Structure P
Amino acid sequence: MTVMVHLRWFLLFSTLVATASADPNWPRWRGPRMNGVAPDADPPLEWSETRNVVWKVRLPGHGSSTPILWGNRLYVLTAVRVDGLEPPLPPHARGPADKPSGTESAQEFRVLAIDRATGKTIWERTAGKATPHEGKQENNSYASASALTDGELLFAHFGSWGLFCYDLEGDLKWQKDLGDMSTRNGFGEGASPALHGDVLVVNWDHEGQSFVVALEKATGKELWRRDREEVSSWATPLVVEISGRAQVITTGTNKVRSYDLKTGEAIWEGPGLTLNAIPSPLESEGVVYLTSGFRGSVAYAVRLADAKGDVESSPAILWRRDRDTPYVPSPLLYEGIFYLVKSNSGILTALDAKTGEAIYGPERLEPIAEIYSSPVAAARRVYILGRDGNALVLASGRKLQVLAKNSLEDGFDASPVLSGKEMYLRGYRHLYKLAGE
């Protein structure tokens, strides 16, 4: 073959590899790699109600769960009041006409499939209807757990009101009742399930008997269950493979724990976090990162290859930090930098992921006042969305550099979804599709 033919084959192979490695889907909470990063996306830098909004649709009911994306469809979970009244907006988002409407009525728990090109609802299913057995914190919702898909099955988790499995056309395959949660101070629920291979994992931490359970994804059959000495938490489990062994990593106030995915056997445990453990763990290059920030601050990193038994005093813990950690938002690790929001405020700290040393911060993110959604990243940019509709786009790097300030009329607790040139934002009332010019 000539050099030119060799070059053509090389270019074709490189294109095929790049295409195969690209992941345009956002199939679960925190995205394709469970860390908030969309490695192949290039979403818009700037937006407003009159710029780069492809469509904006009103969603029924209320939910703070993040949408997921597979192929040409978004899947959204929501809770709709049966009495037909609009759910009250969170306190910070209320105007004079938006007053709390009293005791919550019965709710319909719905699953929506939405066309990503047009915003039109393709199908809608009512998974169940019930009057909640307990209330929720006024900033929470009855649809706070995000849906999950592997491209064949869709899992909708409404906590105490059921776990439902559909195919992507909306046909119900199975459903399971795991009981009723009793959450701390009636704050409500919110942990999303995790999926690895054929195993679905649900963490059930509350004020009763807490447990973690593994289910067969195709049938809902229980594979194993382990009781946990934990109080209420809201973090989604993380499943990672180390040396060919998949392990389920769960956070908690008393302990951070790891379980063998196949058997439920305990692998290791680490120091507990704070009360109300909400941020989800993340993993990069064999290191798992744990954070929490209510009535205290905790962050630490564990090298999984060295983690066995109790790691409290072992060299498996690479570093620890006791300030400026997040309460509700999960952290972001991107290009070697670990980004942490302080509590729920618009204050950001960037750490070196390997050492835990501060690169910059804490720095105030004007004009963002309060944050519940989790930061995401793509195209060497970090996206941070505030509850008041303000958003910042930062340059990824070792100094704080604001590339753009954006604002929309809605408020946001759900996290952004990134895919290709597009971004999807779920607000209190609306779902937006944004795309660059």
Structure Q
Amino acid sequence: MRDLVREAVEGILAHRMRSLLSTLGILFGVAAVIGILSIGEGARREQQSLIEQLGILNFQLRAMELPEDTEARTERLRASRGLSRRDAQALRDGLEDATQIGGMRLLENRELVPVPPDDSAIRVLGAEPSWVAASQLELVEGRPLTEGDEQNRAKVCLIGRSAERALFGPTSGLGQRIRIGPVWLMVVGITQPPGGGTSSAKFEGIELDDRSWDLVVPLATALDRFEFDEQEAELTEIVVALGDASQVPPQSMLARRIVKRLHREQEDVALTVPLELLEQSRAQQRIFNLVMGLIAGISLLVGGIGIMNIMLASVLERTREIGVRLAVGARPADIRMLFLTESAVISLVGGLLGVVVGVMISRGVAGFTGWSTAVSLEAVLLATFVSVAEGVVFGFVPAQRAARLPPVTALRAM
């Protein structure tokens, strides 16, 4: 086998330009496959990360903004004051399968001390302990918020890793004091988003903030010690966590009915179900992969046809060489294997170079467009296997033609 590969390489090097042209077809085809699969894999991983932030077994009820029209605003406020703690309690009473139900209120335009370099990056919010648990914020240091903190309106808070660095630099924030507006709070815990992600993103139209910048105080503390616009909803969001994926659709629809009844049929609350968003996104991703896979497949097909054409030309050009080999005792099977090995080596080299070019394309796409891309080991192995298989399949016809050349005809070509 080693001698066969050596002879195949020598044959390839003896016809460098022809071999290079054969390699280019495979190279571009494999590079297209790697580039397309990397975009699809990057999108899949990003979706997975974003879904982890939302919670695959959660759903969220978010307060919608009031209409700008004065009359419409007045009519809505007369019927409903928006999302409130009463809604959260009604959901606790009505959703028996829920593991956690918690409310959150966003606190905007609050002066912070210590003063961070960019106070707009830090998101200050009041939240119930059950909201923190349902949101899957990971506790890195210290302790979580407790029901005692909520009942006593304790002056304590949790801060994310990024907020900690902005406020205290390299010093640990645990046990430090922070002033939010007129209220001084003690940091009792340091948090980070699920999986440690630290970036904002948008998924299926839903804006996801970087949770590492969150500064969380007990909801009762926030509502009691800060002033708010009376027309604003008491809560910004309610998160409901469930224990099983099959419970998500029916429980989310029940939650919608409960809240809508309390709000006198007003459309002032938006329901977000991450599981449904994920299914929609995966369906779109499958269509994208199918279409782009067909395009990449056409590229590989063109490359394979190129190999067949070049190898057929090689058989005609090397008729005399084939005749000599047959005359000195080579069998037709040996001739067939030689040409198959040459086409397989050409395809393998083209495939490996295509992987390198595909990785470069993937990084270039990520750099120029900002898309998330990821080259998986499975994609590399698949592209390499397909390139070698393509060389064998498309090289078989030329190899078979070379093996079937009558020795007398081949020698006459001399």
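Read the figures in this text as sums done on the coordinates, not as results from a lab. Everything numeric here is computed off the predicted structure, so don't read it as measured data.
Work out the source of 4.2 here, i.e. which of P, Q gives that when mean projected area of the Cα convex hull in nm², for residues 283-338 alone is computed.
P
One of P, Q was used to calculate helix-only ellipticity at 222 nm (-39500 (n - 2.57) for each DSSP H run of 4 or more, over all residues; to 500), giving -19500; which?
Answer for the origin of the read-out: Q.
With volume of the Cα convex hull per residue in Å³ derived from the coordinates and found to be 194, which of P, Q does the value describe?
It must be structure Q, since only it matches.
Please compute relative contact order in percent (Cα under 8 Å, 6 or more apart) for structures P, Q and give me the label with the greatest value.
Q
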